[in-house]
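Each reported figure results from applying straightforward, stated rules to the coordinates on display, with no laboratory input. On a predicted model such as this, the values are computed, not experimentally measured, just so you know. Cβ atoms are built from the backbone, for glycine too; each structure is taken alone.
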Structure P
């Protein structure tokens with residue numbers, strides 16, 4: 001007797017949720033660190049830089065995790081290009097920051113937070129369809 005076919009796995013959404021929450025916390029921290037630096041706390045610039053690298057590393061892990069939503073999760077495909085686009089924005093943001101191009105760096109940071117907010121909210125509202133034993 002064969003087991004019923006599974007429409008998808010539930011587990012792939014959990015790492016996406018965790019990574020999105022972690023990224024959101026780090027991106028908000030990034031804004032606070034920038035504000036502190038602008039207010040005259042020069043030492044915060046080094047922490048801001050290190051936090052940016054951590055954000056990029058976590059965003060790198062997010063991309064294959066969203067791919068797992070598609071297979072084996074059998075979920076929507078759009079989070080894959082969204083997370084890849086987020087990664088591109090983050091890497092571009094780091095380049096602008098190191099280049100001291102603040103007129104692009106600040107608004108891009110807001111865009112990163114917006115894309116991340118949409119992805120995070122979606123990840124918690126998403127309910128994987130699953131049938132199986």
Structure Q
């Protein structure tokens with residue numbers, strides 16, 4: 001089943017075609033802590049900018065690209081991130097995936113999924129009534 005998903009779907013990682021194209025036309029330059037692989041084009045024609053891309057290890061979610069690789073992908077700097085990364089700070093936390101659309105998403109107190117109950121409004125708020 002995994003093989004068929006690689007042929008026909010793109011949202012759970014790269015398709016077979018993308019993997020083959022990357023192997024033929026791209027140069028693997030690095031892998032981040034989450035297993036995402038980063039590539040750049042082997043040949044750059046004169047006057048054109050170097051192409052850079054990522055193949056995700058798992059679901060295609062751009063929030064999974066660390067900041068240092070994001071800067072490299074968008075051409076903010078040419079050196080590979082591993083060559084000039086500062087040591088991690090003690091206050092830095094590990095990556096947490098984007099939870100939108102999952103059961104782990106944020107639900108405020110008045111959300112229907114939490115029963116639709118919220119604390120009563122306080123202060124000078126008065127609900128409008130058409131009879132008044």
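Structural remarks
- Taking Rg/Rh (Cα atoms, Kirkwood Rh) as the criterion, the highest value among P, Q goes to Q.
- Which of P, Q yields -26000 [helix-only ellipticity at 222 nm (-39500 (n - 2.57) for each DSSP H run of 4 or more, over all residues; to 500), calculated]: P
- When FRET efficiency 1/(1 + (r/R0)^6) of positions 53 and 93 (r between Cβ atoms, R0 = 25 Å, to 0.05) is computed for each of P, Q, the one that comes out at 1.00 is P.
- Ranking P, Q by distance in nm of label points 7 Å out along Cα→Cβ at positions 13 and 109, the structure that comes out highest: Q
- Source structure (of P, Q) for distance in nm of label points 7 Å out along Cα→Cβ at positions 29 and 61, computed value 2.6: Q
- Winner on relative contact order in percent (Cα under 8 Å, 6 or more apart) once structures P, Q are ranked, highest first: P
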